[in-house]
1. Of the structures labelled P, Q, which one yields 1.5 when distance in nm of label points 7 Å out along Cα→Cβ at positions 102 and 134 is computed from its coordinates?
2. One of P, Q was used to compute distance in nm of label points 7 Å out along Cα→Cβ at positions 54 and 70, and the result was 2.3. Which label is that?
3. Hey, Cα Rg over 2.2 N^0.38 Å derived from one of P, Q reads 0.99; which structure?
4. From P, Q, which structure was distance in nm of label points 7 Å out along Cα→Cβ at positions 110 and 166 = 2.9 calculated on?
5. Consider the structures P, Q: one of them gives -7500 for helix-only ellipticity at 222 nm (-39500 (n - 2.57) for each DSSP H run of 4 or more, over all residues; to 500) as calculated from the coordinates. Say which.
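Where a number appears in this text, it was derived from the coordinates with a stated rule and is not lab data. Owing to the predicted nature of the structure, the values given are computational and were not obtained by experimental measurement. Cβ atoms are built from the backbone, for glycine too; each structure is taken alone.
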Structure P
Amino acid sequence: METDYINLTKDNIGRENVCCAIADKKHQCGVSAKKAWLSERISEGHVFRKLNENGKVFIEYAPLETAWVPIVGNNFLYVYCLWVSGSFKGKGYGKELIEYCISDAKAQGKSGVCIISSLKKKPFLSDRKFLALFGFEIVDTVGDEYILMALSFDGAAPRFTDNAKKQRIDSDSLTIYYGLQCPYIPNCIEQIEGYCKTNHIPLTLMCIDSLEKAKSVPCVFNNWAVFFNGKFETVHLLNEVHLKKLLDSQ
């Protein structure tokens, strides 16, 4: 029997879950924001494909030209997220999902597929060793941690924008660039605002609410990026606990 997957559409997005925040009530505001954002992207060729089960098993990708990331290139698909969690691991779902994306790219006559990863495994980023199994190769880097991997069908290669490689800003305050694509983000912002207010920590929030802003952020960005003392720190989502660890490490 073939695995049962569902692609979200404008017709079914209202009744289908978006996997990542499937059961956590504190993230339901983020789910609504995610669905609103995604509804506007579907007509651009954005794909959210998920297992038809009550679990976190999905892939999300879009044409690179309309992907909200500081990456440029012609005729590629960009993978925002590939996630298989919990009891669903080890059953081949990740393989099926990435192969679906690759097949979709070929069917559309694309030049290939690309994705942000890292030299050492990091939360919220796909493992480069897993991607290498499907022919993905490193085509660009930012700093000594983050990499852009691509599976090219015709020898072309995407790249990070020059701005993304700056990894510095003029402000020393805690600065967070964020989008509304991830349903966890609104709750993270709420926790961070509360912690910073209580502890008198200067905070600057930069909402990335357009494609143009996303293409011009001064760092690696998939939907979240953190600066402190003018230096890029991480794409890891922060709650109070992670924020305190970050600040204490400075």
Structure Q
Amino acid sequence: MPHKDRVNVFITGGTTGIGYSLAKLYQSKGHTVGVCGRDLSKINDDFLDCYAVDVTSVEQIKDAVKKFCEKNGPLNVMIANAGIAMGPKDGKVNFKLARDVININVLGVINTFDAAMENFPSSGGHLVGVASVAALVGLPGAGPYSASKAAVLRLCESYGLDWKRRGIDVTAICPGFIDTPLTKKNDHKMPFLMSSDKAANKMYDAIERRMPLFVFPWQMNLLMRFAEKVPRWFYRLIVMKGMGMAMPKSEDGTKTPKITNS
């Protein structure tokens, strides 16, 4: 049965992981859901409205959202969830991957919000940017990822101030480690790891409450807030000591990162 307050929701990166769990949750509550991803072969669902989209293309995301709204009516909630990470923390610096991370994680969110703004009703809408706890500090081995998620966090904070009078709410969500195909590639410990379904439920509640910022799980929130607030020399000291024990040695026996340009 349709939800009495049924809304139209569009989720980028909605074919796997948190995005897919969120899509199924919204759908189970009677809402109309559209999802997009670069590879639709990853999804096996006849009930979700799916679109093949590369979010770095503003034309592709705008076209997909327009088609979704032509079919279902004005958009109410846009969740910019599409993103990529840096891969194994092996000490290598890959600038090509760094550019890809920034393009998808930052420009992809801007393109997604642009498409949403063109399809919200005159009464307003709700924009959601999925950042990460990595937005709160610069994590070793994840410079471009931390930078990209920090950009999403501040983008949402600023847009939330700019557009509130236009009836548009903006929420930034910063998850910790979530069990998804993306995090399965990590080669390090992931404290407080949470299932994507449990994460989706927490994110759904935060979106329903129109929270400007939601960081979870609470243990990770406390840990990262502490790391964010301590003097930077102290943070660097702790992290560098940890890196000294964990960083693999290079061919000459030193513990220095290997730089690649491709």
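1. Q
2. Q
3. Working: P: 0.99; Q: 1.04.
Here the read-out was taken from P.
4. Numbers: P: 2.9; Q: 1.6.
Answer for the origin of the read-out: P.
5. Computed on structure P.
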